[in-house]
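Bear in mind these aren't lab numbers, they're just calculated from the coordinates by the rules spelled out. Keep in mind that this is a model prediction, so the values were computed, not measured. Cβ atoms are built from the backbone, for glycine too; each structure is taken alone.
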Structure P
Amino acid sequence: MNLITSVAVGVGLAAACGFRIFVPFLVLGAAARLGAAPLSAGFAWLASDEALVALTVATILEAAAYKIPWLDHALDLLASPAAVIAGVLATAAIATDLPPLLRFAVAVVGGGGAAAMVQGATVLLRLKSTAMTGGLANPLFALFELGGALVTSLLALLAPIFLLLLLVVTVGVLLVLVFKSKGVRA
C-alpha cells in the first residue's frame, strides 16, 4: 500500500469504528489473514485464530446489545470514548508506510477524529430516534449502524480513496445543514 492509500484505509476503518467498535477489527483481521491487508508492526495478532474468534464473539454481542432500547443508550456512554480509541488503533494498525511517530499522529488526528464524528452523529441520531419513537425504532437504527460499520469497513479496504472522498463530502453536507439550521451565513 502506498502512503495515501494506507492513510485512507485507516481513516475509513476508524470511521467504521464510529458505527460499531468490533466490526472494523474483525474485517481487518480477516483481510489480513487472507493476505489482503498488511498490518503495522505490533498488530499482526489481529489475524490470529484467537483474535478472530474473540472479535467475532464481541461483534455478535455488541450487535445484540444494541437491540435493547435502554441498553443502547448506556452502551453509547461507553462506546463514545471507546470508538475514538478504536479509531486510533485501527488507523495505526494499517498505516504501515508511515514512520511510527507520524503514524500515531495521523492515527490520533485522522482516525480518532473520524471515529468521533461518526460516533457523535450516531449518538445524536439515536437520541432523536428515541425522542420521536419512544425507542421503538432503535433496534432498526442499530441494524443500520451495524450495516454502516460493515459497508464502511469493506469500502475502506476495497475503495479507500472513494470512501475518503465520500466521508469528506458527507462532513461538508452535514456542516452546511447544521449552519443552515442555525441561521449562520457563510
Structure Q
Amino acid sequence: MGEAKSLTFRPVDRSNWADFETLFDAPGGPKSCWCMVWRTTPEEGRDKHGHARHRQMAGRVERGVPIGLLAYEGDAPIGWVSIAPRDTYRRLGGPEARPGDIIWSLACMFIPRQRRGQGLSERLITTAANHARKAGATVLEAYPVDEEAPSYRFMGFVPAFERLGFVEVGLAGARRHIMRLTL
C-alpha cells in the first residue's frame, strides 16, 4: 500500500463511538486496554479486563471527556491518537506546569499493522498538536521511547517527535522520554 493521502481526523464522541470500537476490535487492535492504561482511577484499575476497560472508555465518551482523534480514509477508521488534557490521565511524568501553561498529553497511538510505515504516525502527531492548540493548550507533552525499546512502543518513537519540533525535558521511568512542544 502507498502513503495514505486523503485523510480526515475527527475527535471521538458519541457520533463516531462505533468507529472507535471497529478500529480497536479489529485484528491486532488494542481491545485489551481500550487506551485506558494511563486513564484509570485507582478504583477502575482493579478490573484490568478488556470488557471493563471498554466500559470505562465508553463512560468517558458518554460524559463528553476528550479522549482523542480517529484518522479516517474515506469512511474507514485507520488510526488513533490519544490526545487530551493532561489532568484526564493519571500521572504520566513530566515537570509541573508553569503558571499559564495548559498542558495536553499525547499518550498513545494505534495504527493497524498493514498501515504502518506510511507516515501516518507523524500525521497523527501533527493533527493532535493542532487539535490541542485549537482547544486552548499551550504545551503538548508526549512520552515516546527509543526505537529499540521492548515496551511502551504504543507511545511512539523519539525520532518522529524530534522531527516535529518536540524537545526532551526529562525521563519517566527507564524508557519513556518526556518531550514537549510549545503550541
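Structure data summary
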read-out	value
Structures P, Q, by mean count of other Cβ atoms within 10 Å over residues 132-139: label with the highest value	Q
With helix-only ellipticity at 222 nm (-39500 (n - 2.57) for each DSSP H run of 4 or more, over all residues; to 500) derived as -26500, matching label from P, Q	P
Parent structure of the calculated result 3.0, given that distance in nm of label points 7 Å out along Cα→Cβ at positions 44 and 76 is the read-out and P, Q the choices	Q
When relative contact order in percent (Cα under 8 Å, 6 or more apart) is computed for each of P, Q, the largest belongs to	P
Given 31, 56, 13 for P(r) over Cα pairs in 10 Å bins from 0, in percent, for residues 12-59 alone, calculated: source structure among P, Q	P
For 16.2 (mean count of other Cβ atoms within 10 Å over residues 100-107, calculated) the corresponding structure among P, Q	P
Entry that produces 46, 43, 25 once Cα extents along the principal axes in Å is calculated, selected from P, Q	P
